[in-house]
Structure 1
Amino acid sequence: MLLIPALVCLAGGLAVPLFRSRAGRSRFVLLVTLLASALLAALVLRGDTPGRTLLRITPLFAVGFRVDAVNRVFLLLIAFLWPLSSLYAFEYMAHEEREPRFFAFYTLAYGFTQLLALADGLFTLYLFYECLTLITLPLVTHREDGESLRAGLNYLTYTVGGAALGLIALVVLAVSGASGSFVPGGSLPAEALPGREDFLRGVFLLAFIGFGSKAALFPLSFWLPRASVAPTPVTALLHAVAVVNAGAFACLRLTFDCFGASLLAGSWAQAAAVLLAAGTILLGAVMAVRERHLKRRLAWSTVYNLSYMLFSVALLTPAGLRAALCQLVLHGLMKISLFFCAGAFQVRLGAEYLPDLRGLGRSMPRTVACFVLAALSLTGIPPLAGFLSKWNILSAALQVGTWAAWTGAGAVILSSVLACVYLLEPAVQMIFQHPSSPAPRSDPSWRMMVPLALLALSVILPGFWPEPLRSLLDAAAALY
């Protein structure tokens, strides 16, 4: 039962090229993603599932899967977002070439994301972390022009190179006698620590940076904005659903379930991780303000919002873990909505740069309304979803109270101010400025508007009905 939803996606993805007609292929992809999401939601909501090992090479090098309070949050997010992304992609990809290949890899990526999230130990997570990189590479390079091929090479170099640092941690944990499964509080045995604390902390920091490459942690941040040349359903996948969240999720597991807060708390390694995240927050926010291309502006926004998660993880407290998972969910909802709007602007009217957005509120009023709502939420305006996320992050930082935590909290506040600049500037242009040339009313069809409407509701709802999300987050924090 654990692997059935993922296997549905893997089998479905392999079968996609067999469909010759666009209508038949679209119905099949939607059926596969809806079925997989329904099965996944049923599996997750049924409760924790103990780890099940499929293959064991050594005590640490084993392939196993489980459902627990931590990965339940990630799994429910992808179960909700993937069918919406697929539905949106049907209209968007009608304007692109090589549709069968796109939807094959898009569906396969859903399966591999599930397997990564379900991982019972670091070896399984590392294995499917690498698989996810390889299966999403053809999506990044989909257009096969020079720019997309260069973006794909950057993506591969940064993420595979970063994963190599994670492999070092895997080997060190194996030599140190760590458990093959994730253990709340850390899997290292007590006898492995005396006299080796600083060495293990150094290995942790390297692995944190390495797995953080997918989450665009500095200095491995620059692949993410370049990858925005891919079709918008891919950038939505990269920036809000799977790839970047996989990096943040891997850092969370590495920190709390492998090395453990007791080894890292108060150490130089913790301070370095917090400061790296804080620096990335400021870098991403400043670059977002400077960028004039809308999708790349949103990509830089993703860079610093991901480091909100990494900063929260590096606080090494249950409240920090809770804040990281809250940001994982709410940022995913807000950011995919913004990318979907940007894709609609591009497909319907060819609007990509900020000057192109002037007056779009007259020609695409419903799409612009969804963009403005998600933008207001991402800036942290209450009672929208983004406010809840930033409240949790700042509360966790203030509870820790160290100089590094205060520095990170300051970076979060400053980036929120800059978010008002880079998100509300295009919103003002859309609503209050006149277009350079009149355009016909051009909101997209229901295949784009249904996902946007549901995402708009999901941005509003947590502020007025936070109990379901709060119960999920509390259950995860209670493990630590």
Structure 2
Amino acid sequence: MGKPTGFIEFTRELPGKRAAKERIHDYNEFVERFPEQKLNEQSARCMNCGVPFCHSGCPLGNIIPEFNDAVYRKSWEEAYDILSATNNFPEFTGRICPAPCESACVLGINQPPVAIEEIEKHIIEIAFDKGFVKPRKPNLRTGKKIAVVGSGPAGLAVAAQLNYAGHTVTVYERDDAPGGLLRYGIPDFKLEKWVVDRRIALMEEEGIIFRCNANVGGNTSINDLLRESQAVVLAGGSTIPRNLPVPGRELKGVYYAMDFLKQQNKRVSEKAVEEEDIFATAKNVVVIGGGDTGSDCVGTSNRHGALSVTQFELLPKPPENRTSSMPWPSYPMLLKTTSSHEEGAHRHWAIATKAFVGDAGGQLKALKVVDLEWKTPAGGGPASFEEVSGSEREIPCELALLAMGFVHPQHEGLIRQLEIDLDERGNVKAGEQTYQTSIPKIFTAGDMRRGQSLVVWAISEGRECARKVDEYLMGHSVLESKDRSFLTNI
């Protein structure tokens, strides 16, 4: 590696951020860029470890020690070539990935792990700055046409890979612009939309066709796609949110998190909001759900000027450090304090919402909640909880946001029209290795197949699915395999 003693000489550092009191007044990204010297030091921390567990920690199989070494040597084009060989969209993962690669970093056994995610983001941004990122156009076209339904990270990865293979790819998106979750699910303060637009423009230069306002199974016929295409890939995501069916659910002021977030993303993009406005301004906001979507609601509520922001989690408070039940290099379930939490939020664990309480006009005014006591059986097995006697109470709340995850893709429309097989969780059923559904020419990838997951997993699924589609159409595939054998000479 670039500097064998780097991990001894330098500790982990992350770029600075704009102050919370300043950044909550806009929706711009607030993480600064590393000075070149700091970037050099952080890449130098990558050890010459015998087995780089970060490879397997990353769902994409990114070749992390090699691009760290290139960054240390300031060989930016080489670093970009290595990174882009396994990751189509490092500008997305470098901003919003929870970095399971860092959890698997060997240095993380007894020191803070290498700042892999930040280094990744810097590589791609420097590559764009220096003009290394160019349209990757195929030399020959195969004459095969492929329809990709959904333009989230899985659909974009499928489209990019199949286009590289020489097929003609059309992506169908039911919203007014491509990006799926990246555009209308992730707040701009984490991922500004010019980043998405920049990548979409590049893909269009490569020959990929985007059809927006095209709801396949609605205003766009799935039969037309099947007739005109040699293969169809379903990459519509897991979009049906988990509900909380307790008394008072129908009250005005109780909304799904994604309805709230999508509206604000539209406002930032200066697009009309056609539904009834959802604002947190001057309200006591409670976010029910402790994951990233809930955190995004916290950050957005603070920017709206909420009176107070509280986040609930059903599970007990996680530990700050690894325990014996989550040994290295597994991904640990640790306490996570996001930038949105830093901006202000009351956080409560092991708490359940019993009812939504409304006023005479049907407007939410409070939540009835109860504390929980979690217990693990002495002989092992799954934990269970009991309500803590006497802990039931009401707390003021005029806006409740349900951020409890997603159960499965939308069945109404496309899936029902196809009469395609579903698995026991309601996801589109497909071969574990083939990504092929019960209809041979239809494939599926991403959250629509595996259930709600990470953006990095969606990109990985898209890449692997594209390879299987290519094999189906051509009898073999020229696309890279996740086993990375094609990179032995890098």
Of the structures labelled 1, 2, one was used to calculate Kirkwood radius over Cα pairs in Å, for residues 131-210 alone, giving 14.7. Name it. 1
Matching 19.5 (mean count of other Cβ atoms within 10 Å over residues 251-258, computed) against labels 1, 2 points to structure 2
Taking -23500 as the value of helix-only ellipticity at 222 nm (-39500 (n - 2.57) for each DSSP H run of 4 or more, over all residues; to 500) derived from one of the structures shown (1, 2), identify that structure. 1
Calculated from one of 1, 2, FRET efficiency 1/(1 + (r/R0)^6) of positions 227 and 243 (r between Cβ atoms, R0 = 30 Å, to 0.05) reads 0.20, and the structure in question is 2
One of 1, 2 was used to calculate percent of Cα pairs over 39 Å apart, yielding 16; that structure is 1
As an exercise: log10 I(q)/I(0) by the Debye sum over Cα atoms at q = 0.20, 0.22 Å⁻¹, for residues 411-458 alone, calculated from one structure in 1, 2, equals -0.64, -0.76. Which structure is it? 2
Upon calculation of FRET efficiency 1/(1 + (r/R0)^6) of positions 19 and 235 (r between Cβ atoms, R0 = 35 Å, to 0.05) from the atomic coordinates, which of the structures 1, 2 produces 0.35? 2
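Readers should treat all values here as calculations from the given coordinates under stated rules, not as data from a laboratory. In this text the structure is predicted, and so the values were computed from the model without any measurement. Cβ atoms are built from the backbone, for glycine too; each structure is taken alone.
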